[in-house]
Structure P
Amino acid sequence: MKKLITLSLFALALNLSAQDMGTIEFVSEELNGIFAKDAKVEKIVEGCQFTEGPLWIEKEQMLLFSDVPANTIYKWTGAGGKEEYLKPSGYTDSASRGGFMGSNGLYLTKDGELLICQHGDGRVAKMDAPITAPEENYVTVAGEYDGKRLNSPNDLVMSSKGDLYFTDPAYGFEGGLTDPKKELSFQGVYRMDKSGNVILQDDAIPQPNGLAIFPDKKTMIVASTDGPDKGWFLYDIDKNGDLKNKRVFYNVASERGMGGCDGLKIDKSGNVFATGPDGVWIFTKKGKLIGRIKFNRLSVANLAFTPDEKTMYITATNYVFRVNLK
């Protein structure tokens, strides 16, 4: 975490231009159906500490995103720019602490409720307030597994059947994997069923991160941030909602570049947009690399689409970017 914070300050000091930070690389002609050849990556937010968890709210025409070390959720609109939305967003205790303590992944339910992965509080929480009138009132959705406190939930997604899936790495601890406050001996991928039962799905990924469900509703992808399995895994979703038949989607352990495998999204055609070394990696649903959005000297953390998939928002180190799709 100290390394990432140092990286954030370094990038801020560089005052990099948008051209330096985002270039679309067409690896395959198949990317022509997604981006125009002259598509540009536009910087819309700067001056944050480490941006994460972008979420587009269509009804309000606003983007929400986390600044994890700042313990803040910001909103961005075309008219108002960046404004504070919710603070504290992920750590609500009165004891002073540092590190990646704030919110990370954000999710809006069909009922309009904002779910928040809270690093510092070690839980998935619901904001107990309307999306248009945010308040620092939180209700725990998932906070324990097997009687032990979760690590620091990172990203989340809900199935059409109402199962909540989330990853739980150790990035929210000041001391990382060896922090004395860490109660679980592993970092897990979980499913919470509609009855509120938290069910472990995988405890073998060193630091699980972003996750998404394919349009077929039968397959899930989960990011592994670093180490020899750095890349992405696929799972079948069985009739009960559990993840089975784990297999490699794409491995980037040999790649050298800024950032690990973090957040990801899947479009309606099944194309995977996954943050990884030096930017966003774009695959077909069969795992063929067709393009990348390359960023120089930035750690790209996550991304979000608008519902029509005409606009993508990308969080990277101190910044938020926007790029138009076809």
Structure Q
Amino acid sequence: MPAAAPLVHDASDFLARARALPANRPACADAVFLVRPDGFALAEQSASDNHYMAGAGAFDADRALAQHARLAEALRSELPVAVFPGNAQTPDAVFPNNVFGTAPGRLVLGHMRHAVRQREAERRDIREHFTAQGREVIDLRQQPGIAELTGALIIDRARGIGLAGYSERCDETGATAMLDAFDLRLGHGFALTDGEYHSNVVMSVLASRALVICPEAFVEPATPRALADLYAPDVIELTVAEKNAFAGNCIALRPDSVWMSEAAADGLTPASRRAFERAGFRIRSVPLDAIEKAGGSLRCCVGEVFDRY
């Protein structure tokens, strides 16, 4: 059995280790899966530590369903998309990447903080969809650490690096478990500032070659500096306003394009737009303002499927 991937907290140590890793695994997903916002409504437990969520009166279920259908159709222009039904008992299920994740030959179940989200992992259809492909189930609910998968853990798939932002939704024990579950080579753990619940709202690694990051969202400035050094020159530094518009909640499903919500794209400064273009990414967007009332955006809606190394 290979040795467990080290979870490094010192930014300089992490940077030295990361630079030594080969980028020899696929950087982008083979397919994706989504969960419809059926029964779309405020999840009060989740709202307790997600200040991006709107009040109950702002939720528009019909608009959310229509925008989600448009998202699924748009993503099909790049790769296969599976869409699973939602459930009024799990109103956060529209963000499946927190609960279900994949690595080649594996389906990972996250250990969610809130009971309303823990119920999502009990559904059989998503599990059976992936186990029918011969995937082993790695169930992180059996360990004590909170591990909300690719909400908390930003993964550089080509290098096998996991970047774990600590908050109420992820702790050191959970981060260590996720490194092993996703078969990663190295991890970097760091604290997010108060009010930031998930790493994927404040940063993204695009196709394992570019970094999108809001430096103000990190407790220790050494972390965004080290990450910028690792991915230079393809670094897009977001302002707090751009981050708050969900520009950091973006994803590359191919090496030459980046997906984000329409609001996020509209909120980009000219400098940020030029930085994406210099890095070789065409910005693609769809309107998701209804879904964003639930405190997440486009990347949160997308579960990635990886079939091969």
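If we compute mean projected area of the Cα convex hull in nm², for residues 102-149 alone for structures P, Q, which one ends up with the highest value? Largest one: structure P.
Assuming 4.6 is distance in nm of label points 7 Å out along Cα→Cβ at positions 62 and 230 as calculated from a single structure, say which of P, Q it is. Traced to structure Q. In terms of relative contact order in percent (Cα under 8 Å, 6 or more apart), the structure with the greatest value among P, Q is Q. If FRET efficiency 1/(1 + (r/R0)^6) of positions 30 and 222 (r between Cβ atoms, R0 = 41 Å, to 0.05) is computed to be 0.75, which of P, Q is the source? Label of the originating structure: Q. Which structure, out of P, Q, was log10 I(q)/I(0) by the Debye sum over Cα atoms at q = 0.09, 0.12, 0.14 Å⁻¹, for residues 22-165 alone calculated from, if the result is -0.30, -0.54, -0.74? Structure of origin is Q. Looking at structures P, Q, which one was FRET efficiency 1/(1 + (r/R0)^6) of positions 70 and 246 (r between Cβ atoms, R0 = 30 Å, to 0.05) calculated from, given that it came out as 0.95? Of the options listed, only Q reproduces it. Please state which of the structures P, Q yields 5, 22, 26, 19, 13, 10, 4, 1 when P(r) over Cα pairs in 5 Å bins from 0, in percent, for residues 214-261 alone is computed from it. The correct label is P.
helix-only ellipticity at 222 nm (-39500 (n - 2.57) for each DSSP H run of 4 or more, over all residues; to 500) was computed and gave -7500; which structure, P, Q, did it come from? So the calculation was done on Q.
Suppose mean count of other Cβ atoms within 10 Å over residues 94-101 works out to 13.6; of P, Q, which structure was it derived from? The correct label is P. Distance in nm of label points 7 Å out along Cα→Cβ at positions 86 and 158 was computed and gave 3.5; which structure, P, Q, did it come from? Considering all the candidates, the number was obtained from Q. State the single structure among P, Q that was used to calculate FRET efficiency 1/(1 + (r/R0)^6) of positions 254 and 286 (r between Cβ atoms, R0 = 25 Å, to 0.05), giving 0.75. Source structure: P.
All of the numbers you see were taken from the coordinates with simple rules; none came from a lab. Computed from a predicted model, the values in this text were never measured in an experiment. Cβ atoms are built from the backbone, for glycine too; each structure is taken alone.
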